[in-house]
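Asker: The structures come next, written out as structure tokens.
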Structure 1
Amino acid sequence: MHIVDISALYSPTGGGIRTYTRHKLRAAVRLGHELTVIVPGADDSVEAFGPRARLVNIPSPRFPLDRSYFYFDSDAVIHDALDAWRPDFVEASSPWGSATAVAEWRGAAPRALIMHAEPLSAWAYRWFEGVASHKTIDRGFDWFWRHLRRLDAAFDLVISAAPSLTERLAGGGMLRVETIPMGVEPGIFSPAHRDPALRARLLERCGLPEDATLLLGSGRFSPEKRWPMVIAGAESAGLDRPLGLAIIGDGHARASVVRAAGENPHVQLLAPIGNRAEFARLMASADLLVHGSSAETFGMVQAEARASGLPMVVPDSGAAFDQLVPGQGMAYVTGDAASAASAIGAAIDELPALRAASAAAAPGVRTMDRHFEALFGAYEGIAARRLLVA
């Protein structure tokens, strides 16, 4: 089966979707499928991942609010690409214009929408937090729910990677949503990668001794990640205990993160790490993962932390919370720095037990291989039913 993925949210500079996409290309080869991933990019190029798997860049404008991303500038570009590659099955991975273009393509191939973005949690719920309930906000953004329901009717399958997102989409009237959890890259993350010397160097960079607690954050510097709130919570938790925070990332909201960190030597902002083995070593060497966003669609960083035996402190809503296993971390009230500080303090007080439980459970964390077996299996089932009907 030839699958064509219209991947509007892919960035060549990194992020969870890039990690996911590149592993997906390799998985397709292993599972006997042909996969063409079409992305908006800086040039006209094709990167091969084997004889039947390829990443195709279509020259596109840069996204003005985040220059690390590009966007398809017309539906015609997407339609022409689908006509040229003649898929047996089509994916769209963004709920915005590219999904509408895939829905309106005149080809006969069945199609699926993967919810790699959750705009309401990323923007609307955050904008009106504390002012209105989610139900009230949903009524105000009914135009978006109508858009999602139109997509739901046009696609054969809508895929969510998190139970909480599936529940919300179904509650909004979508009928074809199925949960297929993602996973971590196999063979990369493990508690065995813990490096006390690396941990000591990071604490030293934070101006702290080895008996301090090392918190780790990882993700784009964008408003929905709420890094200023995380920093405020960590600083408050550190008032009565030695605590350092290292945040790995970059992005268009960097200025606000830098302002939040200020001159505090205990908060260090680190450049993104492209080497996956190095990143896995850092994950295993920290003491706690801290996260601020309730807008994740799977919680890739949290899954990688679980596979590394790293306990976590996360907001009490969204896919990051779905990743929290009882006894392996703490939750706090979404968007509340004081609550985050309390959760960080409570986690530090119970850290030996949390770490032991997390390390013991790490080998059982779901891998991407299992995800792609389920995903491609679902596509095969839909394609087979189409043939029976025909």
Structure 2
Amino acid sequence: MDNLKAVIIGAGMGGLVTGIALRQAGYEVEIYDRVNQLRPAGAGISLWSNGVKVLNRLGLGKEIARIGGPMEQVGYYNPAGEKLTNFSLQPLVDDVGQQPYPVARTDLQGMLLDVFGAENVQFNSKCIAVEQNADSVTAVFEDGRKTTGDILVAADGTHSIIRNYVLGHAVERRYVGYVNWNGLVPASIDLAPKNSWDVYVGEHKRASMMPVGGDRFYFFFDVPLPKGTVSSPETYREELSSFFKGWATPVQNLISRLDPLKTNRVEIHDIEPLQTLVRGRVALLGDAAHSTAPDLGQGGCQAMEDALVLATFLQTTNISVEDALKRYETARKDRVADVVTRARKRSYMTHGKEPEKTQQWYEELKYEDGTNIINAISKTILAGPLH
């Protein structure tokens, strides 16, 4: 379709990758975001090979390799620090044809913003309504401004306003059952090997460190807690020390080194898989379309897959914009529903929803040589659009 104008609401990862993909397809692109400056939610992201492949396809391979971390192996340990399993990720790379690159979210967003051009993103623009007719679609902003295009991409996140318009009703986010603290610390060998993703598991909790660019670890702690527990940065260290009391030295070192003021604390939610991702000329993308628990590390990757698939259908079908979006919906609906469902299932297993299953997983890890874990990750990656 020639010379389309695309209006994208949301300048997060999904919005920016979509903007880059559509612009490369020759379309005019405008991106709007409600914030006055971009502050990514969360400190890091485990960008698995399917997400990296999308960036490679958009010509950003060198850039992502520069800011990504050297994750070459995985280690699982129990709270006492005893090794459950340790294995190389090389078989995964051999299987899928691309190494993963865990990355600091700020670095990734900064890189995408540089490529798209920060001057081309309009901030302080909160989209509150959408109007469309047979020929165009219009975004209406809180301050009364409007902009009209041929297609509108709602990449406005898990709390998406436009999702209600597409579905015709509001959806509830669902608490998955645990709280996650995450941030960045300098990489140091008394925390973990600098090329390893180390995970400590026990008591239905997790403490994890993953290498990202700039010689840092992205860390997170998971603790199953009731929804609505109150906390603030001044008590994070104390809370974590109490939740992980008696855990191995690297976990204690991590708690002592994290910066509470730069640590995020999130109650993890997801959204029941949606049956509808488009309405006319409006398409949901990224977290607006499929909010998932982070337990498969696929949230950002799925937004990138969305962007590529959407751009491909717009470029390769010439019936109408609406037809291309319907094809996008058909191509993505089951894929993202599967990721959301499996991430939740995995979260339940990891965090003791059924304690005997969690215990069984701890036992199985002792006999795991990496094959089962790598096969599962590989299957998720290869089910995407770039096999």
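Laboratory data are not the source of any read-out in this text; all were calculated from the coordinates shown. Only a predicted model underlies this, so the values are computations on that prediction, with no experimental measurement involved. Cβ atoms are built from the backbone, for glycine too; each structure is taken alone.
Asker: Comparing 1, 2, where is mean count of other Cβ atoms within 10 Å over residues 126-133 highest?
Answerer: Greatest value across 1, 2: structure 2.
Asker: Thinking of 1, 2, which structure, once relative contact order in percent (Cα under 8 Å, 6 or more apart) is computed, gives back 23? Walk me through the numbers on the way to the answer.
Answerer: Numbers: 1: 15; 2: 23.
Derived from the structure labelled 2.
Asker: Same structure again: Distance in nm of label points 7 Å out along Cα→Cβ at positions 54 and 254 computed as 3.4: which structure among 1, 2?
Answerer: It must be structure 1, since only it matches.
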